[in-house]
Structure P
Amino acid sequence: MEHLTLFDLNKLVKDTLDTNLEPSYWVIAEIGEMRSNQTGHCYLELVEKDNDKVIAKMRATIWAYTYRNLSTWFEGMTGQALQPGLKILCNVVIQFHELYGLSANIKDIDANFTLGERAQRRKKIIEQLISDGVFEMNKTHMLPIVPQRIAVISSPTAAGFGDFMDQVTQNNYGYHFNVKLFKAIMQGDKASESMINAMLQVHNNKEQFDALIIIRGGGSQIDLDCFDDYDLASHIAQFTLPVITGIGHERDETIADLVAHTMMKTPTAVAEFLISGVRAFEERLNDAFAQIYHFSNNVLKLESQRLSTLGYQLKAGAKDKLSSKLYRIDNLKERLKIHTVNQLQNHGKKLDLAQKSLELLNPETILKRGYTLTTVNGKAISKADIKQGDKMKTESAEKIIISTIETQTDKNG
């Protein structure tokens with residue numbers, strides 16, 4: 001059996017590959033690792049994954065001149081730089097070096113593939129959220145008129161979080177917001193899971209907050225890929241509080257933006273949104289107070305006029321009624337005077353008549369008229385018990401006669 005040196009074996013492999021392979025291939029792969037050196041050369045590791053498991057791997061290079069032109073063109077086309085985690089369609093030349101082994105030299109990258117692949121992946125996620133019936137769910141929540149108790153998911157060191165806090169704490173109107181930060185990783189493979197865990201913490205204390213804000217602070221497109229994650233978008237869509245996003249990008253909307261209650265471009269814009277909401281409410285209150293003041297003032301003026309008119313009417317009416325009452329009193333006084341005089345005259349006549357009657361009944365008057373008054377034992381004859389020998393007294397107007405009774409005879413028999 002013939003023995004080969006390692007160099008001879010590697011040269012055989014190289015010659016075999018050179019003979020049997022095409023000059024170049026268009027290959028779909030994900031950038032697993034990427035670095036550049038001082039000379040400007042770019043070294044990559046291309047990988048293929050199946051359900052996040054790496055099933056193939058190969059070293060790759062982009063030489064300095066090609067990399068300088070290719071990276072600038074690619075970023076201009078896609079809005080993002082070549083970075084780990086990015087799926088690309090690249091034209092490669094397979095090379096085998098006796099010392100360095102197998103590698104792929106990248107000659108070109110199809111930017112349209114990256115754009116299409118990203119768009120297709122986003123489309124599938126959006127369709128799945130719609131199919132699940134959750135895509136519009138968060139938008140059904142009522143945002144409080146004055147949201148001031150705010151839960152924020154962000155990195156504490158993120159510039160966007162600092163901008164947001166500066167804006168809400170130093171607003172020109174002096175409004176106060178109660179802000180609580182829930183820390184999370186905001187980019188990379190672990191960002192989605194980290195933000196979901198933070199959302200669960202907010203959910204456990206949901207009665208303390210009016211809204212949830214997710215803010216970042218900008219970055220490249222690849223940095224924002226975590227916001228196109230299905231699990232994160234599903235949690236945002238179904239969250240029990242209205243969610244406001246301010247991820248910090250100006251070009252495209254992420255899926256997280258699309259399912260959120262309200263999407264703002266930047267963290268500063270989120271702060272301005274909250275402040276403007278409070279300001280609008282304060283202006284409505286001021287308008288309402290002004291309307292109440294003017295309405296009340298008009299009512300008071302109208303009622304004052306009515307009271308003045310009523311007072312005048314009451315005064316005039318009272319004067320008329322008083323004059324009428326005084327007239328009636330004077331009339332009653334006159335009638336009472338006449339009645340009293342008449343009554344006195346009538347009673348005087350009655351007294352005169354009674355006096356005359358009494359005078360007629362006076363015994364002395366009767367005696368003067370020729371009548372006599374006879375008594376027996378000081379009693380009238382009709383009431384006296386008369387016996388023989390009793391003294392009988394007979395009085396006239398001028399004489400008194402004393403007689404002795406000898407006999408008495410009953411008049412009737």
Structure Q
Amino acid sequence: MTERPILSRLSAMLPEAASVSVRERLRAACGALVGILGTGVVSQLAVADGSALPVLIAPMGASAVLLFAVPASPLAQPWSILGGNLVAALVGVSAALLVANPLLAASLAIAVAIPAMMTLRCLHPPSGAVALTAVLGGAAIRDLGYGFVVWPVLANSLLLLAVALAFNNATGRRYPHRASSASARPAPSRAPAATVGVSDDDLDAVLRDEDQVFDIARSDLKRILRKAQFHWYARQSGGLCAGDVMIRDVVAVAPDASLREAFELLRAHGIKALPVTDDGARVLGIVTQTDLLDKAAWGRGGPRLASRHRVRLTLSRGRAPYGAVEDIMTSPVETVSPETSVAAVALFMSEGGLHHLPVVADDGKLVGIVAQSDIVAALLQSAAGRPQDAAP
């Protein structure tokens with residue numbers, strides 16, 4: 001009867017299993033092998049025979065774990081290893097010189113090195129071992145004094161970092177790490193007024209409330225949340241595509257149409273966006289109510305091109321605009337194909353602050369338009385009758 005509670009307590013101490021493949025584990029192992037071996041061999045060649053200088057210090061093993069097993073970690077970035085190890089070495093040597101008691105000196109070195117690294121944004125856990133090595137490394141280390149900072153700390157750190165830069169990028173891990181964009185499409189020309197799901201402000205508020213260091217970059221956390229949201233959309237949409245929910249009878253406008261004509265089309269059909277197409281029905285841009293409000297001036301005769309926008313266009317084009325739809329439309333316009341999943345459309349709209357997306361065929365011709373309201377309705381209708389998952 002008592003074995004189960006004991007086992008439960010013991011299992012609670014275990015971290016969650018890392019969701020990485022065997023290939024990734026082998027990649028990390030090979031990286032550590034190449035990194036430590038390369039650092040050691042080059043260091044050994046640099047040290048003269050019979051020299052008392054250490055070739056390789058133990059903290060490099062811990063640095064190798066971070067640089068090759070978790071290269072995306074903020075704790076594993078180049079400034080983290082270089083800055084962290086240098087700060088810790090300086091603090092450790094200073095503590096050893098100023099405090100006679102080794103245990104007290106080691107304790108003070110760690111206590112000072114941690115906030116110093118956090119302040120300088122170079123927190124690197126193996127640097128704690130560097131500080132201890134400076135104090136407790138024995139007579140050979142103590143005799144080096146501040147030379148310990150340059151050799152072996154700086155030399156080992158630079159060599160290991162050089163191998164990490166080459167190996168990680170050669171094996172498909174971008175290093176130094178930068179979070180990749182969730183979408184390969186270009187960013188929208190306007191900032192979204194509001195987006196669905198977790199916003200930057202929401203994420204910042206939660207991180208402030210937690211008030212602790214997390215071993216993941218904020219940009220990576222945001223990207224993971226977006227991808228989780230995409231998978232939730234995919235489950236809710238039930239395999240629907242843009243072609244299943246798009247409006248097929250699309251009202252479009254020519255690029256040389258007047259602003260008044262565009263306004264009358266929007267009002268007559270009760271719509272909020274007009275794709276702009278050429279004579280072959282190929283999409284050139286899109287004009288929305290917002291474009292008419294932001295880029296047009298209104299008088300008794302209807303909308304006309306606002307003076308400020310007219311000057312901006314004249315300077316950019318080298319000629320005066322005609323005051324037509326092409327002068328206020330958003331171009332190039334973001335489009336999707338009929339086969340694009342509703343989940344992908346929903347996420348793309350959410351990220352870009354888009355409310356309408358033209359749907360085009362393979363030849364670029366307009367075949368429909370998807371509105372944000374259509375996506376929401378499709379998700380709700382598809383989810384009806386099945387157990388609801390909590391949104392991310």
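Every number here is computed from the coordinates shown, using simple stated rules; none is lab data. These figures come from a predicted structure and were not determined experimentally. Cβ atoms are built from the backbone, for glycine too; each structure is taken alone.
The figures follow:
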item	result
Source structure (of P, Q) for FRET efficiency 1/(1 + (r/R0)^6) of positions 29 and 381 (r between Cβ atoms, R0 = 41 Å, to 0.05), computed value 0.00	P
Top of P, Q by relative contact order in percent (Cα under 8 Å, 6 or more apart), largest first	Q
Comparison of P, Q by distance in nm of label points 7 Å out along Cα→Cβ at positions 61 and 373 - largest value held by	P
Winner on volume of the Cα convex hull per residue in Å³ once structures P, Q are ranked, highest first	P
